[in-house]
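For reference, the structures are reproduced in the following blocks.
None of the figures in this text is laboratory data; all of them are computed from the coordinates on show. The model shown is predicted, which means the values in this text are computed figures rather than measured ones. Cβ atoms are built from the backbone, for glycine too; each structure is taken alone.
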Structure 1
């Protein structure tokens, strides 16, 4: 564990060097908020301000960060994972300093690992920081009683949009500031009265969310929220409030989706760059095993290149623990896509995702298989990705298909061998 602490300090110093914000001792709450946003922009992993403050010693906390948190920190300084960071910066038992061992290895995504050279001055700083951190860890942690804290989330309906009533009570903590964060997105955060009892929020999109109660920058409690749909629901992402589509606008003609003409009418423009259409069905798929399933769909982005330059798409499987996001795009735009395997993000900026490039003049047959902790993607019957999946999605609670522009979906099938099947043909 001591080596892990030293590695964490090293990772922290590398992040500080990349930011060039000066001594982290002087960092404010706004600085940690900016760091949270920067880490999310680069890794697509959301670390809370309170988590970052604990890592930087602003808030006393005895537990070591989770693997997901460590992976995000390592990803921010251009490593593939915390394990990758550890392997390339191994600490020798015989050395009192922090020597690095660069280890080359081949990975399927052809990403070249970064080699790290630690300057002597940085080693001195790190050793001093280790001493200070060790002393702080020896101090007894201040205990806080959260048993009197109340945090409840009550939906008002099972449709969209959906208001949620938050009942909370943090008066026992006597905090200076209290916030309720609706989901993983820190932008969806409302400041509430420290001595208040209730707050309401509107959820405009379906999904599985974790609402958080944050007091003085620390996450105190959290509650799951499942915002469902009544069957398939279509919407156009536009500013903070989406445009909803009726059933007749998304179904008909042998497919489900939205036409160019309907989209032009809804947004008032013939150009759809960065205009995302979402077709979602959020519900419990009770007979589907999230660790053993097959997902299949036939679809295409139906816009022209003149309307949508990259014609990007995302096929999303929502889970109670995580999500799978399978990207597709015009062949010339694979640099702009990102893949989520349920465990890790793979960026088109740093990995070769040419296999996810499509000719959208034709319908694309997409298949995803999760079996025996292996994650596979087939496009038009060709295996294009095969990687381990360490964690399941928990329970599958939604299917969402996103398209930059018009979209046509012929069918959707989700099944677990010998258990259950969900199938829609349009």
Structure 2
């Protein structure tokens, strides 16, 4: 008997784990009714335990309601059934959005951005490692790329089939470290793509006998894997409103205010964009990972980096963007993007001026020089990031009390799990999970 083809209905939770339930792809009821879900699942840690205490216990029922526009159906992965899934929102039984659903939180932030007259084009750059015994080759070299073939070519093809619009895939600075980039798209789809890329890459790696990890650090002294979130503003009609070559940094007043909001609230944002204990082994000075809250042009030590344009750019206004750098794959892409949208909105509301452009490594400045420019060190641990979140009433105010209780409980639980770990043990734990 031929088994039914399965389709997975998925949500990505607060620790960036993609979970869900599978149904017969031929059934029809899932398209409108979704499948059942459990509220306490939102309190699962990266290692499979439910944080305790949590607000839910054994009570309650939710639904995973699929967004049919996100359906992915990949065939031809060696030795595997079709990879067939759809992303979903977590809803109440009546279909209304749940206050702890990351995808719904992003939808609400984007609705408020639209009400303010703006849209956002977004692209996620994601780095990953393929641990193994391949010989070391020079960073960014063709030899380094070829050691991972045919995996990289197969991955590019699979991502194209999945509709993620891959642009480049390259050997990175670290040994057996690679990066995949995609074209920009509207914000919700960009966060969806980030999830799809990770799951397709993991499935292909498993099928070909490779290990893959998106963890921020695999070893304490190794090169970190980051996620860089590229942002470009448009007005309500879709016209680009980020580029103004007459202004500092080539940023329009609107884009400058948005970026300034990111800088102002960045310490608290890190609780969502670098949300695990291992994240802070990566966010250290002199590692191109952003250790200070500042903005710079072409400066990879700046937490917000204004990206350069090639002289040959046909339409600079449509290509111009800036990137948020202190993020990694332990962050839920929807939740990370939601807080960036909210911070940018706060900057737009308050008409914040562009912070001083920092085009050197802030770690090479004196404390007095940094203070004169308003440059502050980002949190150096998860407890510090959670404390910054608690201290920033505006950022905390973007969420309901239930969400904050859930999130703080989960993150303090995760923090306690690793309290006795050495840096090496911490990297091992997270590299296996992610």
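So distance in nm of label points 7 Å out along Cα→Cβ at positions 186 and 218, computed for just one structure, reads 1.8; which one of 1, 2 is that? Of the structures listed, the value fits 1.
Consider the structures 1, 2: one of them gives 1.00 for FRET efficiency 1/(1 + (r/R0)^6) of positions 162 and 194 (r between Cβ atoms, R0 = 25 Å, to 0.05) as calculated from the coordinates. Say which. Traced to structure 2.
Out of 1, 2, which structure matches 23.8 when Kirkwood radius over Cα pairs in Å is calculated? Only structure 1 yields this read-out. Computing helix-only ellipticity at 222 nm (-39500 (n - 2.57) for each DSSP H run of 4 or more, over all residues; to 500) across structures 1, 2 gives -6500 for structure 1. Among the shown structures 1, 2, from which was the value 22.2, 63 of Rg and Dmax of the Cα atoms in Å, for residues 58-233 alone calculated? This figure was derived from 1. 18 is what came out when relative contact order in percent (Cα under 8 Å, 6 or more apart) was calculated for one structure; which of 1, 2 is it? The correct label is 2. Comparing distance in nm of label points 7 Å out along Cα→Cβ at positions 306 and 362 across structures 1, 2, the highest value is found for 1.
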